[in-house]
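Each value in this text was obtained by applying a stated rule to the coordinates, not by laboratory testing. As the structure is a computational prediction, the values presented were derived from the model and not from experiment. Cβ atoms are built from the backbone, for glycine too; each structure is taken alone.
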Structure P
Amino acid sequence: MIVLFLIPVISAFIGWFTNWVAIKMLFHPKKPVNILGLKVQGIFPKRQAQFAQKLGTLVATELIHFDEIAAKLKDPEQLQALNPTIEAHIDTFLRIRLKEKIPVVAMFIGDNTINKLKDGMMEEISVLLPDVIDRYTQGLSEKIDIEQMVTEKVAAFSSDKLEEILNAIMKKEFRFVEVLGGVLGFIIGLLQVAISLLQ
């Protein structure tokens, strides 16, 4: 009779253990191993190249678009945030570097002229900058293959690194699957005990 009531506990252990093994087999063994004539390898190490390719395609088609990057860079608020830096640089050029480069011209430029030149340059830059950024991002989109970059990076990950990343992301989910296996095993064990007692 005592053995009968151990069934739920044993079933819970088996449910937890099989799920634990299944999760471990996502990553292990990292290299193919022959077991009874069958080649066994962890799912992620075995499919890393395909995983890298799919992730690269996903990132390039769904997550990162150069048009969106260009739109963010050309956002008026973003450009306005650059103004103090640009203005400070122009001011330094007109007041200090111009004297070094063209001393004769600098002699005839006073504060009033410098301020007018600076204002004029800032207006031109505010018109020019969005166009420059647009051309720059278009050039990048032609030269940079995001899909290839992501694919190569992920494919180059060591199995340990890949396991570390996925564990960091899905640690709670993996633990939940293990516990769920134990709970379901326990319930099945209870049902077995109930069926045995009713016979």
Structure Q
Amino acid sequence: MDFQKSITKENLARSFAAECQEGARYQFLAKKAQQEGYQYMSALIRTLAHNEMAHAEQFFMKISEYGGANVQNIDINAGYPFRTGELCDALKLEAENEKNSGESIYPNFADIARDEGFKDVAELFDMIALVEISHNKTLTELHNSLCSNSLYKSKVGKRPFKCDNCGTVVQDKCAPKTCPLCNMGQGYYRIDFSIL
């Protein structure tokens, strides 16, 4: 199939735009988390923003690879979320967006790309769909923990909580309100899975 006439070209452009917007929304969400004292959450969300921009780059590169100098402008018609709210609500909304991308949108785009003969593009959509599903799980866990006031509490007994500012590890059922070494707030703590 001629790339210029393909649905895949439009799907790549739509995906590029969506990933750029997700990256921007995550930067805004990370700023909100930091303002509310959740430094570790903010850093984690900034990592998700970085991931989304890496996805956008891959979509951009595929458009450039197949379209070359012939792609001057791609008109797309798509809806993009512009919802906001409290931090807890925003985490839930973004988790839903990630689930939709990972379970529905990108698998559908992959099928279309395969049908049109763009196997490598289909594989790209499939790989990014898996990342979006992992983003959904991360955001869902953050949402559930924040909304249930258990973000800094262990559900299974004592756990290693690590201060991301100074590296101090405290074994307890919850993270300390302030770090005993550097006096940073609880928002700098996370469960240190490397010790488990």
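Name the one structure among P, Q that relative contact order in percent (Cα under 8 Å, 6 or more apart) of 19 was derived from.
Working: P: 49; Q: 19.
Here the read-out was taken from Q.
Can you tell which of P, Q yields 14.2 when mean count of other Cβ atoms within 10 Å over residues 88-95 is derived from it?
Values: P: 14.2; Q: 19.4.
Here the read-out was taken from P.
One of P, Q was used to compute log10 I(q)/I(0) by the Debye sum over Cα atoms at q = 0.10, 0.13, 0.17 Å⁻¹, and the answer was -0.74, -0.92, -1.13. Which one was it?
Values: P: -0.74, -0.92, -1.13; Q: -0.50, -0.74, -1.04.
Derived from P, not from the others.
One of P, Q was used to compute helix-only ellipticity at 222 nm (-39500 (n - 2.57) for each DSSP H run of 4 or more, over all residues; to 500), and the answer was -20000. Which one was it? It would help to have the intermediate numbers written out before the result.
Numbers: P: -26000; Q: -20000.
Going label by label, the one that fits is Q.
Which one of P, Q has Cα Rg over 2.2 N^0.38 Å, for residues 144-183 alone, as calculated from the coordinates, equal to 1.17? If you can, show how the numbers build up before the last one.
Details: P: 1.66; Q: 1.17.
Only structure Q yields this read-out.
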message: Quick check for you: by distance in nm of label points 7 Å out along Cα→Cβ at positions 16 and 72, which of P, Q is greatest?
response: P
task: Have a look at P, Q and say which one yields 3.2 for distance in nm of label points 7 Å out along Cα→Cβ at positions 8 and 40, as calculated.
output: P
